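In the part that follows, the structures are each spelled out as structure tokens.
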Structure I
Amino acid sequence: MPLVTSAQQTKDPAGDAAKNVPKAYVPGLEQFMNVILMEHNKLWFAAKARNWRLAEYQLGEIKEVMGDVQDLVPTFKNLPLADMLDAVITKEIVALEKSIEAKDYKAFVSGYDKLTQACNACHQGTENEFIVIQRPTRPAFTNQVYERR
């Protein structure tokens, strides 16, 4: 029979409880950026189909994820990522919101390209110049309908 010391018999209820609590998952910056990339793709095809309600929704999703990044990853490589994104939200995103509200496809295309350029400028500014975004040539998801119904 093994010898049990009093230290081994003492249980730590707080420690045991902490072991049973799942860790909170916080996505890394790459996961957030991949969601933005998906929404960027969907936004293009929604506007191309002149489905302005869907375009508004997709742009709102981009804005929401950017807000999450600002809250959860405010700095990246010692750079003020939250401030960098704020500049994009207050300029390029606002311009796109106006083009969607006006249902102005020509203004949308110009705004979309400026948003894409802002994304690439941010990548360059964070030493990720090898990540280059462009207008999509086909939908990332073939199971989503972009035309209005």
Structure II
Amino acid sequence: MTGVHALLLPVGDDLYALPVDWVREVVAAPAVTQLVTAGPVVLGLFNLRGQIVALLDTAALLGLGTVGTTAFAVVVNCPQGPVGLAVTGFPERAVLDAVVGGSDLPGTAGMYRVQQRVATLLDPAQLLRPEYVGGPGARIDMAAIGVG
């Protein structure tokens, strides 16, 4: 059985995994312009070589508070265009092959052992649906913030 090739995303003390097929690139400390009218999931916008990208609070998408300081943005290819997921530490590549259980968090697809830690696998097709991003109260119009 072959494992899932993923990028490990540190969000505070937690570790999440994103399938590498979805990852476009990683941006260190993006210069973010806040949007006053945006919901709590949208941290703002940043310029990626002339393309405006929405930066989303990964913790808020999962219903777990806020990320705090954004050390890196993981740019994800979505059908509506690229979006950034805010992470608090340096993302690393890994192969997920040791399933340790399921996950009740929205937009996730299980938990995997990664060395001495456990990573929750994100399901970006669910987590980043254009009509609904995140949990209750986190609805945003992705077209209105420049995505799509």
Structure III
Amino acid sequence: MSATTQRPRWALVAAVVAVAFGVLTVISGGSALFGSAAAQAAVGKAVPFVLWFNFLSGFVYVLAGAGLFLWKRWAAQLSALLAIAILVVFAAFGWHVASGGAFEMRTVGAMTLRSTVWIAIAIAACRAFTCFVVGMKTPDMPMNGRT
């Protein structure tokens, strides 16, 4: 963070939420994928591509949270990409369900929560950093425009 730029309080909250959410996602997904037979059985009718996506994206949540903590533009862009990716996987999950595929209702709740959290973080961060405008000076850039 440069001396001329202060991270807003909401960004600190978003960073903590993102990192905590990421760590919990990696732990729960890892348990479901690599845990004991009992842990894997507790997953029920989980949809494998959703389970793998959520597990792997947990690491990206932590990275995005760290970037938000450091108040970096790339973290806002990563948050937007995460939100889009989650929505794409949620849509594919909806297609799976509509096609008669087995699923757990808790997956609907979990994907709704993930979508809501990352859309909110992405909107707030992208407003602060003007995410995808090329050549625009952003809050994480020092006065000379170099990062």
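Every number here is computed from the coordinates shown, using simple stated rules; none is lab data. In this text, all values refer to a predicted model and were calculated from it rather than measured experimentally. Cβ atoms are built from the backbone, for glycine too; each structure is taken alone.
One of I, II, III was used to compute semi-axes √(5λ) of the Cα gyration tensor in Å, and the answer was 34, 16, 11. Which one was it?
Among I, II, III, the structure yielding 34, 16, 11 for semi-axes √(5λ) of the Cα gyration tensor in Å is III.
For which of I, II, III does helix-only ellipticity at 222 nm (-39500 (n - 2.57) for each DSSP H run of 4 or more, over all residues; to 500), calculated from the coordinates, equal -25000?
Details: I: -19000; II: -1000; III: -25000.
Going through each structure in turn, the value belongs to III.
Given a value of 3.3 for distance in nm of label points 7 Å out along Cα→Cβ at positions 44 and 84, point me to the structure among I, II, III it was derived from.
Answer for the origin of the read-out: III.
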